[in-house]
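Just below sit the structures, each encoded as structure tokens.
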Structure 1
Amino acid sequence: MIESLIELDQQLFLWLNGLHADWLDPIMLFITKRNPWIPLYALILFLVIRKLKWQSWSMILAFALLITLADQAASGFFKPFFERLRPCHDPAIQGLVHMVKGCGGQYGFASSHASNTFALAFFLWFIYRNSYAKIMIAWAVVVSYSRIYVGVHYPGDIIMGAILGVLAAIVTFQLYKRIFPNHLEKIHGIV
């Protein structure tokens, strides 16, 4: 059963990774990097601080917990525990992978990019439930797909990363709701 899932994951990866175009490579490389998204994170923090003022520390603390949970679940636990090679390191398909640039670490299950982006997107969704939060979920999907496109993650890595991210968002939101219920009322008007 597991072998069949792994084979299906490899076939789906090769199909999705094979849907590349030269003109799209630099766009996907830009999307998959972390630094281009710093202005987005800064904007989110700015909006939170502007709305909550001195109480913004609670949301900043929640963001820190959120990303720590999401990232450590994927990178700190799953990758070293499962030791599943990234497609670009997998000898069975290595020659078939369309690589845009560099392969990254040896292991890829589960995707930290997917975990972190889905954690942030769903945490914002749980708080706002508006169009901006839906855009953040679409952003998480695009960033996650870029990881398949550039050749560094299987679809299964992305799916598990997304699940870990959503779980981190649920845990963080539930804690925030219990510890700072009055802050949620102020937050709803941020965007």
Structure 2
Amino acid sequence: MKILRKKILINDGKFSNTSEYETVLNNIEEAIFAIENPKGSGAFLLYDKKKGNGVKPIKDAFILKLNELGWKDEKLVVDPNLKKRKIDTTKELSTGKYFGVEWETGNISSSHRAINRLLKGMHEGVLEGGVLVLPSRKMYNYLTDRVGNFKELEPYFEVMSDSTAPGILLIIEIEHDGVRDDIPSIKKGTDGRALI
């Protein structure tokens, strides 16, 4: 898996200048780079068919790796103030606040809601910041129809950046390493989890 771009929407320069933020970002990148398909290939390949691969098993592999690094997905969170927010995964920080990550598996409306969830948490002082992970337009072509993607959300970045929320908010654009027609497709739904 590749990271193509990191687009910073909001940065007040406080948390982003700490070593704890560096650890958070390193964890996120490590979890992205750890995703491989087929398992054991050392790469992230998609079955070569338009709209031919599911997205949830990819997200599940990412969340599983972050759980191994001490993050908590929405099922593991015990803080009631955080649990109700239904953020895909969070890391508790030394400040007592959290850092949240959303991984897009829905359509573009879901991407807007994910950004709003993170922004609301920042405004209310629950989150120090957040990241939304989105596929590139090229990757989008091989995934579930109409999944949110970087290019489709990009026209709204200016509006999303127009906020007084404290902390840091960014979007990470990811992309597959290649396509092959001799591998199974990533199943749609949860039944493909074992493939990644």
Structure 3
Amino acid sequence: MDIGIDLTVNALWAALLGYALGSIPFGLILARLAGKGDIRQQGSGNIGATNVLRTGSKWLAAATLLLDLAKGLLPVLLAKQFFPEAVGWAALFAVIGHCFPVWLGFKGGKGVATNAGVCFGLAWQLGVVYAIVWLGLLAITRISSLAGMSAVVAAAIAALIFGWPAYTVVLSLIALLVIWLHRENIRRLMAGTEPKVGSSK
């Protein structure tokens, strides 16, 4: 088989792997199993950990956070093993799967936790930068959207600084997607009405 075709096929498999794992709606599943109902009908309507926290269950939010992170980490690690030349596709589509899951009519989360897993999978250094910025700003401001958007941008910049151009491209695309999905949050931030963690919507 021609090497160009090989690369195309492997990119397709990596993208499908990323999307399949990334699209698992853990927040929705866990909330229903815990008797919290449809998380999409509560708070912000998001399926991510921040909205799950609005159910009043910290352990449920923590479990959602870890599983959303894992579904970004796992496809990247698997792609490194089986499709090393197409890791970026697995990374990108893991986040796309979380944000636009086919099972939920392409209405999912905003990708922050899943991208954290992606960063740890690509390189632990990127994961550390991501975690420091995300958790640090969250602790200081208690504004989840601000912390998340800052982390995705920081990861892309860190990849550039560390000299990983391929990762820079992928993480920059993800950052643009995540920021676009946070456009309503940005409007509220500018208006001073963005809710803090622990408050109602």
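Quick note: the coordinates plus some simple rules give every number you see, no bench work behind them. Keep in mind that this is a model prediction, so the values were computed, not measured. Cβ atoms are built from the backbone, for glycine too; each structure is taken alone.
Using relative contact order in percent (Cα under 8 Å, 6 or more apart) as the calculated read-out, with 31 as its value, let me know the right label among 1, 2, 3.
1
One of 1, 2, 3 was used to compute distance in nm of label points 7 Å out along Cα→Cβ at positions 78 and 102, and the result was 2.7. Which label is that?
It must be structure 2, since only it matches.
With helix-only ellipticity at 222 nm (-39500 (n - 2.57) for each DSSP H run of 4 or more, over all residues; to 500) derived from the coordinates and found to be -8500, which of 1, 2, 3 does the value describe?
That value comes from structure 2.
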